[in-house]
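Asker: Read through the structures below before going on.
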Structure I
Amino acid sequence: MGKITIVGLGPGDIDDLTRKAWRILEQAKTVYLRTSRHDCVTHLPQTDTTYHSFDHLYENNDEFEAVYTTIVDTLIEQAKNEHDVIYAVPGDPLVGESTTTRLLNKAKSDNIEVEIINGVSFIEPMLKLIGVDALDGLQIFDGLDLVTMYHPPLNPAYPALIGQVYSRQVASDIKLTLMNQYPDEFEVTLIHAAGNSEGELTETIPLYDIDRSPHINHLTSLYLPILGEMSSFEQFQEIIAHLRAPEGCPWDRKQTHVSLRQYLLEETYEVLEAIDNDDPKALYEELGDLLLQIVLHTQIAIDDGEFYMSDVLRHVNEKMIRRHPHVWGTVDVNDNPDEVVTNWEALKRQEKDDNGKQDESLLDSTPKGLPALLQAHQYQARAAKVGFDWDDISDVVSKIREELDELLEAPTEEAQADEYGDLMFVMVNWARWLKIEPENALRDANRKFYRRFNYIEQQVKSKGKDMTDHTLAELDALWDEAKANGL
């Protein structure tokens with residue numbers, strides 16, 4: 001069995017090639033180059049060494065996957081035929097070089113020895129150009145992985161370096177992913193041909209403009225400075241953990257899951273109010289306050305040895321993927337939201353069976369602490385999914401009339417309260433048939449009443465009078481005036 005030696009050729013300038021790499025290449029009979037499109041290749045030892053390039057694979061294949069697979073298979077086959085293999089790659093073999101990791105995995109399973117000859121990677125000359133210390137939290141990412149994502153896996157509180165931005169199309173795809181986290185106008189730096197003394201170039205431009213650069217080529221990378229020290233989820237966790245630490249805040253340290261219960265509910269309603277008011281600024285502020293409750297509850301659990309944030313995230317990540325087989329699987333829903341809901345409920349039932357909860361009521365998944373109106377709506381919706389529902393909306397309307405008559409005929413206050421509850425429950429069912437969210441409808445009605453009543457108050461106040469100085473007919477006239485003004 002032969003041995004495979006993977007040699008790093010450095011970023012481009014022949015002066016950056018290590019003496020060890022030069023010696024190995026000089027003594028080699030045959031050297032396989034992943035690509036000859038590297039500035040130092042024409043300056044490599046030319047004694048008795050024969051160089052073979054895999055460039056033809058890139059020309060004949062549209063997918064890198066096929067290219068890398070062929071390269072690895074070729075080198076492994078050579079080693080199995082008792083040949084020592086010298087394989088040279090740009091930069092360092094273990095920085096942004098997919099064929100290296102593939103070779104290491106394949107060689108391990110085939111018991112083939114592999115030696116790595118490190119080289120200067122593309123990172124070092126880039127650090128020189130942008131003046132950044134890599135130990136200051138620099139994140140390094142492969143642009144070809146980033147283009148497949150919808151949200152960047154980056155901590156915006158730290159700088160990031162993205163390699164392999166080798167075309168304007170790749171830059172465009174990366175840009176769209178990054179814009180899920182970074183502002184369109186955020187200034188970034190394109191770095192071209194770093195380590196090539198003659199061709200290296202940097203451009204600092206807005207993120208939205210990176211795919212318009214005429215200089216993008218196979219040696220282009222992208223540098224992202226920090227978005228802000230207070231812009232990351234990790235920073236938020238650090239702040240909350242600090243508050244709960246012995247040297248932190250006495251109030252935060254004494255909190256428990258139970259003591260925080262009221263705040264979780266209050267912050268939820270404040271989020272809803274921001275949504276109702278169509279106020280984006282208030283919404284992101286209130287979402288932050290709601291997130292505070294979630295992170296604080298999690299930190300309490302961490303302190304008490306109950307669970308970690310990674311458990312929270314892992315659970316919800318796995319659940320979202322498991323319950324969306326039409327996105328991460330082979331289920332076809334024909335772009336039909338109703339089929340998505342049906343599949344979701346079926347998967348929830350299967351999860352209950354798998355967890356030994358098959359005897360639970362279908363209604364048990366509705367929280368007991370929900371507002372009564374919302375709880376009634378969810379109870380009825382869940383019952384309807386298994387066929388417990390009227391056949392026609394006219395049946396619902398008839399039931400409303402029946403319940404109204406029973407309320408009007410109720411002989412006692414206790415009976416009236418009972419019949420009123422029945423009437424409200426059927427009214428919620430009617431809303432479901434009309435595809436109206438009853439909670440939202442009532443909140444809209446409340447806001448409308450507030451606007452019109454406030455208008456009456458302001459009109460009365462402008463005349464220097466009190467509400468009690470007016471008759472109901474006068475107040476009703478102001479109400480109609482508010483209505484006519486679109487309030």
Structure II
Amino acid sequence: MSKIIVLGAGVCGLAAGMVLRRDGYDVTILERDGEPAPGSADEAWARWERGGVVQFRQPHFLLPRGRMLLEEMLPDVAVAIEGAGGLRFDLLSLMPPSITDRTPRDGDERFRTLTARRPVLEHVLGRAAHAEPGLEIRRGVLVRELLVRAYNGTPHVSGVRTDDGEDLCADLVIDAMGRRSQVTRWLMQSGIGPVIEEAEESGFVYYTRFFCARGAGTPAFRAAILTDIGTFSVLTLPGDNGTWSVTLVTSAGDQALKRVRDPDVWTAVVAACPAHRQWLDGEPITGVLPMAGVPDRFRRLLVDGRPAATGVVAAGDAMACTNPSGGRGMTLGLLGVQHLRDVIHSHLENPHRLAETWDAVAQAELVPWYRETVEEDRARFAEIEALRRGADPPPPSGLALFRRALLASLSRDPDAFRAAIAWRGCITQLEETYADRGFVEHILKTARGSDAPPPPGPNRAQLLSLLGGALPKAA
């Protein structure tokens with residue numbers, strides 16, 4: 001039986017471990033955090049510490065594509081998430097009343113999802129994985145280095161060495177350690193590399209509070225899940241068991257907005273947004289949770305058309321991670337698991353072919369989502385910085401112009417609305433939609449044919465006033 005080691009027991013690592021074990025492989029998951037999954041969703045939220053996952057208590061949302069993948073690969077886990085209070089949510093329910101054609105269409109079921117807060121999702125996955133027959137999960141294990149030998153003229157990773165000096169051999173090592181993966185460093189310590197690594201700060205900072213319903217249920221959506229309002233954005237995500245999160249997203253360099261770390265100031269800003277103030281009608285269950293220093297990072301282990309090393313592959317955030325406000329991390333991680341499973345099934349006995357095939361699949365199926373997200377992040381960051389200086393944002397063109405027109409049209413056109421949530425839900429890449437020139441012309445015409453809506457929140461001067469006094473525009 002072929003042996004596979006998965007590094008990391010997050011969402012991606014646990015899912016990979018379970019599906020590969022069910023495919024008949026001998027799988028061991030190694031996780032540096034020692035505390036096992038708690039016995040209940042409430043315990044997971046209240047007491048579970050996951051020091052290796054910086055975003056563990058930040059907002060998470062499983063997109064419709066992620067729900068489809070989960071129900072296909074691990075249907076019992078999807079049932080368990082719902083049993084733990086996970087929310088069944090239909091993105092079509094966000095269709096604004098200004099769209100009069102609300103006739104159901106074939107394929108509308110693809111916009112439904114199942115979601116929960118990250119600790120609850122990981123609690124369910126962790127409990128299921130520990131109960132999986134034959135799947136070994138070792139928590140509290142620190143990996144120190146990779147075991148490397150030569151294989152057909154290429155360095156080959158044959159396993160890992162733990163901090164205790166134990167050597168664990170495998171036919172394949174899967175790096176699912178997320179944003180903080182150390183595999184690139186370990187490869188370089190073994191004399192392998194450099195591998196391809198692109199990294200840049202997304203430039204955003206997040207200020208989040210979680211709420212629980214007081215009995216009236218989740219507040220109604222009166223705006224998109226992610227709404228840009230001048231120099232900040234508001235992200236509202238429903239969660240499990242009557243909970244939700246509200247996040248203010250802005251430039252990490254906006255010193256004035258650092259004041260929203262104060263719960264009263266944070267509340268004042270949200271309350272000043274007419275389409276979002278109803279999200280304050282709950283019981284706060286956290287203070288303001290800041291998160292900054294979030295990079296866009298991409299790693300590739302194929303250099304100049306050849307594997308830097310065989311026997312090791314990166315998946316999920318360990319391969320590509322982006323600004324999390326798009327909510328794509330878990331969904332793209334599961335998509336990667338699905339594709340990696342197929343590659344392993346076909347090529348595990350040929351390490352060189354496996355490395356080449358996995359790289360080709362990732363370039364075709366996963367990397368375009370990364371590139372698209374980074375481009376959108378750059379455009380939004382440039383817009384925020386221009387507005388902070390009192391300047392006009394850079395005019396969009398090409399795909400960026402279409403993206404803006406699509407978002408401007410989704411409140412009045414059912415086709416635009418479906419196209420937008422198919423894109424946001426990781427169902428259809430925007431580039432694919434953009435290739436339909438007839439649809440592009442329709443969207444551009446729709447966007448031009450109506451007045452821009454009024455600002456859904458405070459302008460810069462009003463925002464600075466809410467924060468306790470005007471500061472220089474560039475502050």
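Where a number appears in this text, it was derived from the coordinates with a stated rule and is not lab data. From a predicted model like this one, the values you see are computed outputs, not experimental measurements. Cβ atoms are built from the backbone, for glycine too; each structure is taken alone.
Asker: Computing Kirkwood radius over Cα pairs in Å gives 29.5 for which of I, II?
Answerer: Among I, II, the structure yielding 29.5 for Kirkwood radius over Cα pairs in Å is I.
Asker: Follow-up. Taking distance in nm of label points 7 Å out along Cα→Cβ at positions 100 and 428 for each of I, II, which is largest?
Answerer: I
Asker: Looking just at FRET efficiency 1/(1 + (r/R0)^6) of positions 180 and 196 (r between Cβ atoms, R0 = 30 Å, to 0.05), which of the labels I, II belongs to the structure with the highest value?
Answerer: Going through I, II one by one, FRET efficiency 1/(1 + (r/R0)^6) of positions 180 and 196 (r between Cβ atoms, R0 = 30 Å, to 0.05) peaks for structure II.
Asker: To test your reading of the models, identify which of I, II gives 9.4 for mean projected area of the Cα convex hull in nm², for residues 4-131 alone when calculated.
Answerer: Among I, II, the structure yielding 9.4 for mean projected area of the Cα convex hull in nm², for residues 4-131 alone is II.
Asker: Given that mean count of other Cβ atoms within 10 Å over residues 20-27, derived from a single structure, equals 15.8, which label among I, II identifies that structure?
Answerer: I
Asker: On relative contact order in percent (Cα under 8 Å, 6 or more apart), which of the structures labelled I, II is highest?
Answerer: Details: I: 9; II: 18.
Largest value of relative contact order in percent (Cα under 8 Å, 6 or more apart): II.
Asker: Could you tell me which structure in I, II was used to calculate helix-only ellipticity at 222 nm (-39500 (n - 2.57) for each DSSP H run of 4 or more, over all residues; to 500) as -11000? All intermediate terms of the calculation are to be shown ahead of the outcome.
Answerer: Numbers: I: -16500; II: -11000.
Label of the originating structure: II.
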